[in-house]
Structure I
Amino acid sequence: MGIQMPKVPKMPKRYWDDKEWARKHYTDLIKKYHGKWVAIVNKKVVASGKNLSRVEKIARLKTKLKHIPVCYVEGGAIIY
């Protein structure tokens with residue numbers, strides 16, 4: 001008997017399409033969501049905010065979906 005690896009859920013095509021959409025539209029996202037987390041479903045931002053877990057929760061409640069791409073929108077100059 002070998003070691004069994006945990007099953008990784010297969011992400012739906014919509015997830016990858018939305019992730020790609022976010023990448024392509026990152027410049028537009030910077031203008032409106034700079035410094036925030038954004039959740040994207042069907043090529044639209046369905047939730048945004050400073051708190052990742054809250055954004056994920058709101059997106060799931062709104063869409064009833066389990067797998068939703070979420071990304072942090074940095075952009076612009078950050079001075080430390």
Structure II
Amino acid sequence: MRAIFVMIKCEMGQAYRVAQEAADRIPEMSELYSTSGQYDLLGKFYLEPGQDTGLFVTEHIQTLPGVKDTYTLITFNAFSAGAA
């Protein structure tokens with residue numbers, strides 16, 4: 001599994017609805033946070049090796065009612081305290 005992070009901009013007043021819809025419909029979602037700034041939500045999603053990131057974002061996230069824009073970050077390595 002590999003993690004991607006997606007920043008989600010919502011239509012005005014729709015962030016909580018989008019968050020609930022994502023939680024109900026996207027099993028790949030690990031965490032979803034409300035944020036301040038240019039985007040309203042930040043989601044962490046785990047994809048299978050070889051799963052098409054662009055297709056996942058366009059079919060599962062951008063199609064949620066109330067989503068206005070997305071910005072996807074692809075990860076390379078995960079680091080944690082005490083890991084060498």
Structure III
Amino acid sequence: MYKLIFEKKALQNLNKLDAQTKKRIWDKLQECKENPFRFLKPLIQIKGFKLRVGDYLIIIDVQEEMKILHILKVGHRKNIYER
């Protein structure tokens with residue numbers, strides 16, 4: 001079982017979303033704790049993975065040796081990759 005660790009900004013962005021979307025993202029993250037590579041797709045340009053939940057993307061760094069899913073970003077697909 002993997003452990004979830006959130007970046008402060010990712011948690012703030014998650015909390016700004018409506019309750020239904022937040023619950024869908026949270027439920028999907030809970031499923032990822034069991035078997036993350038079933039849901040995660042590798043990113044091409046940077047090290048890490050993406051998880052799509054509806055119109056939202058979650059950018060995740062997986063630390064396999066420590067069983068940690070580090071949530072880096074949460075946001076809408078259209079602007080998640082902006083700096």
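Structural remarks
- For 18, 15, 12 (semi-axes √(5λ) of the Cα gyration tensor in Å, calculated) the corresponding structure among I, II, III: III
- Answer label among I, II, III for the case where helix-only ellipticity at 222 nm (-39500 (n - 2.57) for each DSSP H run of 4 or more, over all residues; to 500), calculated from the coordinates, equals -9500: III
Here, each number is a calculation from the coordinates, and none is a lab measurement. The shown structure was predicted, so the numbers you read here are calculated from the model rather than taken from an experiment.
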